[in-house]
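Following are the structures in question.
Every read-out reported here was derived from the displayed coordinates using simple, explicitly stated rules and does not represent laboratory data. Every value quoted in this text rests on a predicted model; they were computed, and no experiment measured them. Cβ atoms are built from the backbone, for glycine too; each structure is taken alone.
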Structure P
Amino acid sequence: MSQLVLPLRLADHAVFASFLDDGNETLVATLASLAAGEAGQGCWLWGAPATGKTHLLQAVCDQAGDRSVYLPLDMLAAAGPGVLEGLAARELVCIDDVEQVLGDEAWELALFNFFNELQEARGRLVVSASSAPRECGIRLADLASRMSRLPVFQMRALDEKQRVAALQLRARHRGLELPDDTAAYMLKRSRRDMASLYGLLDKLDLEALRAQRRLTIPFVRGVLQQDSGS
């Protein structure tokens, strides 16, 4: 896809339509507005792992298309700050897991210069991190000052009822029916973070397609037992 720096692909499920925005409505509305090209300087979103930060950054790039670029620094940090070169020409830049490079002098200086170039070009920056700008260990004072100018949003984790709703939304996006009782069973038999639950749903989708079965509790139980026995 042309909006990517390296041959990386956006996840096919990472769109706004498949993200349950309960508790994060203002953030999602802000990101959708940025992706649509409306006014705004960008934003900084932070939260615990598996709260949906990567999903939302990829959704922004999915909607914005070639006007945007997605940089997952958990994958690109080792490539060095040179990966930022030329990206200020994009209208919208989404940097995921920025904490991966904070504290590194070369990276922080490159990010500071990049932020300035992007602003001069009237581009917008969306950053995800595990904590707020003032708490994420930025050593370069000028970079900390620049980042603190971005609107900051904390990702809200989903409660159990919302996790069920999020699973069902993802299932519908994939063309699956996930009954309430089956979704509740998945929560009881799997790790409860959304990344693990979505991973289980992906596996169940594949197995249900192979077996031409619906996502009932007996079917899910059988898949889980097969996994535990392998």
Structure Q
Amino acid sequence: MTAANAEDFRRVLSQLKKFGWLLESDPRLPSVSTLITGSPLHSSWWSHPLAHTIFDVNGQLDDHPDVLVTKLIAGKVTFVHRKLWPEILAIGTARERWQTEALSASAHALLEMIEATGCLRTDKLTDKFCWPGSTKGPMKLKPGDAARELERKLLVHAAQVHTDSGAHAKFLETWEHWVRRIGFTAASISVDEAKTKMEARLLKLNEQFKATARLPWM
């Protein structure tokens, strides 16, 4: 990382601590791309002249011990500071109706596999895995589709990994496995308290930045 990129990272990390979370990119709410480019982006940050800097800073955040990456706000990549991890864990492990009721059979099947082993990688499944759930027999879907569904419901922790072939895959794990793997001890908090705190935090940001973002259960 260059000296300029290192300064960008320190500035972004400081804002992440301040807000508790940052989106990867958003046209209104605080985000990594906005902080680096100086103005909100209304299209993909990949096409911006500072895309390489954004990519480097995103990678540094992904590797930072105080940062968790989820699909928390508006279904988008969200960097969450450690101070909000107890809330994430309480909500992620709650298994409320909004998380499970509308899950596809494919996502249910993948979740059962993850819970049975604690973790798995999508590239270790066959490219066209036979999922249950079709009235005409097993339906063939890519595991990544079911993985994204679980991510959006906060049912698992998901991290992107690079395969030996250079492709991308997902490392999926239960929140219990994630806690043990990183050695995190969560403060005790009820799911109702956790959701109330997160909703209040987002409401404040929505009002401040004239946004209408939502959390997965809203």
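So the values come out like this:
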| quantity | calculated |
| --- | --- |
| Of the structures P, Q, the one that 3.8 was derived from, the read-out being distance in nm of label points 7 Å out along Cα→Cβ at positions 75 and 179 | P |
| Answer label among P, Q for the case where Rg/Rh (Cα atoms, Kirkwood Rh), calculated from the coordinates, equals 0.97 | Q |
| For log10 I(q)/I(0) by the Debye sum over Cα atoms at q = 0.16, 0.18, 0.19, 0.23 Å⁻¹, for residues 43-162 alone computed as -0.72, -0.92, -1.03, -1.53, the structure of P, Q it came from | P |
